[in-house]
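Each structure below appears as structure tokens.
Where a number appears in this text, it was derived from the coordinates with a stated rule and is not lab data. Only a predicted model underlies this, so the values are computations on that prediction, with no experimental measurement involved. Cβ atoms are built from the backbone, for glycine too; each structure is taken alone.
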Structure 1
Amino acid sequence: MSEVSCQKYRIRAVHDTLYVELMGTWAPEDTLQFLAAYKKLVASYFAREWGEVLCIDQLEMLIEEDFQIETFRSLFTWSFIKGLGALSVVKGPANRDHLLFQFEEILNHRQPVAVSLKNNLQEAVAWLAEEGYEILEPFGDRKTA
């Protein structure tokens with residue numbers, strides 16, 4: 001297991017699954033800091049196909065939307081090249097429509113990655129398990145229900 005965390009995000013790699021949690025409002029420099037941490041962890045931890053749970057239920061807003069959408073799109077493409085096989089996105093009931101639209105734009109690619117949008121962490125974890133990924137406790141202090 002390997003983990004990187006700060007006030008705006010947590011990234012945790014466990015076996016063949018990556019758990020990512022994004023929080024608060026993000027400026028472009030937050031996105032770039034996250035990008036560097038994400039790439040470093042993925043490049044050093046995964047040597048074969050892996051799945052990801054991306055929790056955006058605590059993310060409030062991306063500032064400078066066009067820059068961040070393109071940056072996250074590039075990261076999604078890079079992740080596919082590095083072995084991402086399935087991505088389950090956790091949205092929350094409080095997520096604003098514009099945030100869901102932003103992530104729809106980010107994930108609107110032609111890579112053959114299975115993508116699901118779930119309402120909570122429990123559903124996301126169950127879906128990844130159905131896709132064949134080894135699931136352990138995503139975050140010790142976050143409930144899956």
Structure 2
Amino acid sequence: MTRVSFYHLQRLPLDQALPRLLERIVAQGHRVVVQAGSPERVEALNALLWTWSPDSWLPHGSARDGDAALQPIWLTDQGDNPNGADVLILVDGASPSSYEPYARACDLFDGKDEDALKAARQRWLACKAQGHELIYLQQTEQGGWVEKARG
């Protein structure tokens with residue numbers, strides 16, 4: 001079963017937390033699919049990852065860029081895994097068609113949005129019912145992460 005970690009964004013917004021998380025995951029040698037809620041969000045994330053920090057470079061692409069197999073980070077609004085990723089990151093409440101191809105999944109949700117919180121709780125329950133290993137993490141004051149629960 002896939003280990004699914006729920007990241008409760010409270011201090012840093014997605015556009016600051018996601019690139020930092022991606023840096024760590026890619027540095028560990030993993031390939032990643034980031035599944036967003038819409039094509040427009042995919043393109044916004046594509047632009048963000050090119051410009052988020054002058055000291056960082058995150059190799060990535062989307063359907064608009066092509067060459068999925070060459071991309072360590074693939075941005076999509078579909079349930080595909082064309083780069084052979086072993087890590088899935090879900091944003092905007094996106095739900096994968098399957099967790100099967102992934103060893104690990106990260107579900108990032110906005111802790112300041114009550115609807116996003118409710119939806120994340122529903123996704124937690126669904127993942128638990130499917131037998132996935134669950135981890136719940138909250139942001140610290142500095143923007144890091146602390147584990148608060150396992151399910």
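Between structures 1, 2, the greatest calculated value of relative contact order in percent (Cα under 8 Å, 6 or more apart) is seen in 2. Taking mean count of other Cβ atoms within 10 Å over residues 14-21 as the criterion, the top structure among 1, 2 is 1, with the largest value. By the measure distance in nm of label points 7 Å out along Cα→Cβ at positions 54 and 86, tell me the structure among 1, 2 with the highest figure. Max of distance in nm of label points 7 Å out along Cα→Cβ at positions 54 and 86: 2.
Which one of 1, 2 has mean count of other Cβ atoms within 10 Å over residues 46-53, as calculated from the coordinates, equal to 14.8? Structure of origin is 2.
One of 1, 2 was used to compute helix-only ellipticity at 222 nm (-39500 (n - 2.57) for each DSSP H run of 4 or more, over all residues; to 500), and the result was -12500. Which label is that? Of the options listed, only 1 reproduces it.
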